[in-house]
1. To which of 1, 2 does the computed value 4.9 (distance in nm of label points 7 Å out along Cα→Cβ at positions 18 and 170) belong?
2. When relative contact order in percent (Cα under 8 Å, 6 or more apart) is calculated for each of the structures 1, 2, which structure yields the highest value?
3. Output the label of whichever structure in 1, 2 has the greatest value of volume of the Cα convex hull per residue in Å³.
4. Identify the structure, out of 1, 2, from whose coordinates FRET efficiency 1/(1 + (r/R0)^6) of positions 210 and 338 (r between Cβ atoms, R0 = 30 Å, to 0.05) was calculated to give 0.90.
Structure 1
Amino acid sequence: MKSIESKELITAMEELEKERGMKKEYLLESLETALVTAYKRNFESAENVKVVIDANTGYIRVFSLKQVVEEVQDETLEISLEDARKEEKDANLGDTIEIEIIPRDFGRIAAQTAKQVIVQKIREAERNMVYTEYNDRKGEIVSGIVQKADGGTVVLDLGKLEGIMLVKDQIPTEQYKVNDKIRAYVLSVEKGIKGAPQVLVSRSHPDFVRKLFEFEIPEIYEGLIEIKSVARDPGSRSKVAVYSTNQDIDPVGSCVGQKGIRIQNIINELKGEKIDVIEWNEDPAIYVSAALLPAQVMAVDIKEEEKFAQVIVPDDQLSLAIGKSGQNARLAAKLTNWKIDIKSESQFRELLEKQQSEETEKEDNAEE
């Protein structure tokens with residue numbers, strides 16, 4: 001039954017296969033399934049039908065599927081053995097036979113259905129391509145234009161799709177306005193309710209800082225300098241630990257750049273967020289001391305098993321070492337993954353004197 005332009009259909013499918021990588025067999029199978037649904041809907045039929053499309057000619061055939069029974073109770077689904085053998089000579093009870101039918105005006109329905117299926121599959125293919133493209137960009141930085149910013153979720157136009165930046169992924173000190181062009185870190189790519197992919201992005205994630213360093217510092221991008229750890233209070237302060245196996249390279253100096261130009265570019269992108277760049281060291285005492293910069297450290301006592309560091313600082317450095325609301329100490333602990341207890345020189349001496357006094361008292365009591 002040439003219910004639609006057969007060659008036109010096959011040609012269209014072959015072009016889609018060539019241009020978009022959509023297999024003709026997959027399209028034919030989808031179309032056959034859609035035609036079964038269209039047949040049942042348009043002819044209000046409860047019978048079991050099967051649609052077959054010839055892959056070479058596009059010729060469409062429609063079959064009614066009936067089970068061979070002794071006594072017919074439902075003519076839409078069953079057929080007697082006598083009638084069945086008129087269609088297939090070797091039919092037996094319990095068999096399901098196919099009877100070709102030529103439904104009136106099915107050509108128009110088939111043409112409409114074919115168009116809908118092809119359009120739908122093209123959309124699906126495009127969505128899948130975009131999903132794959134952005135899924136491969138997970139962990140990278142993308143640029144987008146703010147489409148929606150009302151104090152809640154920010155929506156970005158990334159070109160082919162939308163970027164979603166939830167409140168927790170925004171920098172608290174930043175205000176976003178419609179038509180602003182901003183950069184963000186790709187957290188994940190998810191398929192939305194209607195199948196369209198959505199990109200979840202962040203400006204508050206520590207890895208956003210890590211990626212900005214890769215952009216601005218060629219030695220990091222080339223692998224000459226390694227970022228060992230990043231700790232961040234978004235919008236306020238970040239600490240970045242860097243390291244190089246090459247003794248001729250100053251990892252901190254390379255990141256800061258001449259007259260601070262490299263680090264300033266990153267600070268500008270983060271709208272003034274302060275950044276401490278420190279050198280990673282395998283010696284935890286040295287590493288913890290560096291992590292507490294800009295404070296100066298007098299001594300560090302390490303307890304390896306507990307990953308605990310007791311830090312002594314000059315009296316005038318205590319507030320700097322702890323930082324406003326404990327920020328400096330908190331970020332240092334997060335950066336090093338060590339528990340850090342900070343005491344001033346005076347506090348430490350008082351503690352030692354108290355311990356000595358308690359020990360002396362115990363000895364005196366023991367002698368009595």
Structure 2
Amino acid sequence: MNDITDLVKRFELGSQTWSDYEKLLKLDNREIEPILNLAYKVKKRKFGNLIKIYIPNKRFPAISITGSECSLHCEHCNKKYLDGMKPILNNSELKSYLLELYKKDGIGVLLSGGCLPDGSVPLLNFLDTIKEIKNKTNLIINAHTGLLNEETAKKLASAGVDIVSFDVTMDKDVINNIYHLNKDIDDYKKAIRLMQKYGINIVPHICIGLFYGKIHKELETIKFLKESGLDPSLIVMIALIPPNNSVNKFLRPQPGDIAKIIATTRFIYPDAEISLGCMRPRGEVKLDIEKYAIKAGINRIEIPSKNTLKWVKKNDPDVVFNFFSACCAIPDKFEKYAKSKDSDLKNYKI
């Protein structure tokens with residue numbers, strides 16, 4: 001018990017080390033409440049009583065430029081996430097779709113797709129169209145790039161893409177065995193450096209439990225971000241959804257484990273916004289994941305349960321919710337365009 005007391009004390013004093021974060025991640029989930037209380041206080045000091053709620057809808061759709069095709073067949077996905085995106089496979093269709101979206105009061109779009117064998121999303125041939133759209137509209141363009149090369153990075157910047165949502169991992173086991181990529185952590189470091197070189201706004205996404213549902217190298221990923229000089233203003237935390245056909249190979253990440261990674265990120269990045277993104281387990285565990293994430297210091301959340309919001313107000317009546325009809329990776333400078341209308345919030349009246 002003294003070890004836990006000493007650990008909490010170091011976090012209270014702000015004198016924790018990387019070794020202390022390792023100890024935090026090894027705590028039994030029944031022991032983490034004092035740490036979560038501290039993380040929540042850190043969030044309150046910077047962001048006060050405000051929690052931002054993101055509800056992407058038809059005003060912020062997701063597009064796949066590869067349709068349902070992806071070369072990787074990742075263990076956790078195997079193309080299923082592409083099924084929920086609108087397939088748009090050529091520039092003419094992309095241009096007309098985005099102009100129509102803009103005319104219908106659209107806010108922005110997630111430009112995504114499956115990967116090539118090298119881990120890249122083949123965006124390059126679509127970026128002239130995106131540049132034209134950016135010149136004609138104020139649509140927010142959030143792109144999934146995967147492992148990009150210098151030509152794509154340069155053209156993304158030239159096209160005026162507002163955000164690159166980039167899944168960061170420093171876990172070679174994930175890269176090789178989950179993503180099925182013949183790459184290593186240096187390839188991820190190189191991609192980050194290329195985007196930094198061209199001034200691209202990177203929103204790092206960290207998937208908790210991607211190694212078969214267990215905490216594995218998430219701390220190394222957070223440490224890399226801290227030491228890379230990236231200094232993100234926003235980090236999105238997501239969590240593995242175990243695939244249905246995994247035959248018990250994948251566990252479901254525990255809400256407490258998710259909270260430990262979020263709290264760690266909050267302590268290391270006290271001034272950054274931290275969001276709980278849309279990819280996370282659903283069903284009965286959804287409420288617990290959201291509660292733990294809020295305790296651990298997030299200040300953004302995408303598509304929360306209404307019951308979670310009720311719980312927040314009951315436990316902290318001073319909390320204020322702001323609602324946005326966009327994905328949770330948008331920079332705060334765009335939020336004035338993304339405010340939800342009353343018609344967007346019919347499921348969130350509490």
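1. 1
2. On the way: 1: 8; 2: 21.
Sorting by relative contact order in percent (Cα under 8 Å, 6 or more apart) in descending order puts 2 first.
3. Max of volume of the Cα convex hull per residue in Å³: 1.
4. Values: 1: 0.90; 2: 0.60.
Going label by label, the one that fits is 1.
Read the figures in this text as sums done on the coordinates, not as results from a lab. Please read all numbers here as calculations on a predicted model, not as lab measurements. Cβ atoms are built from the backbone, for glycine too; each structure is taken alone.
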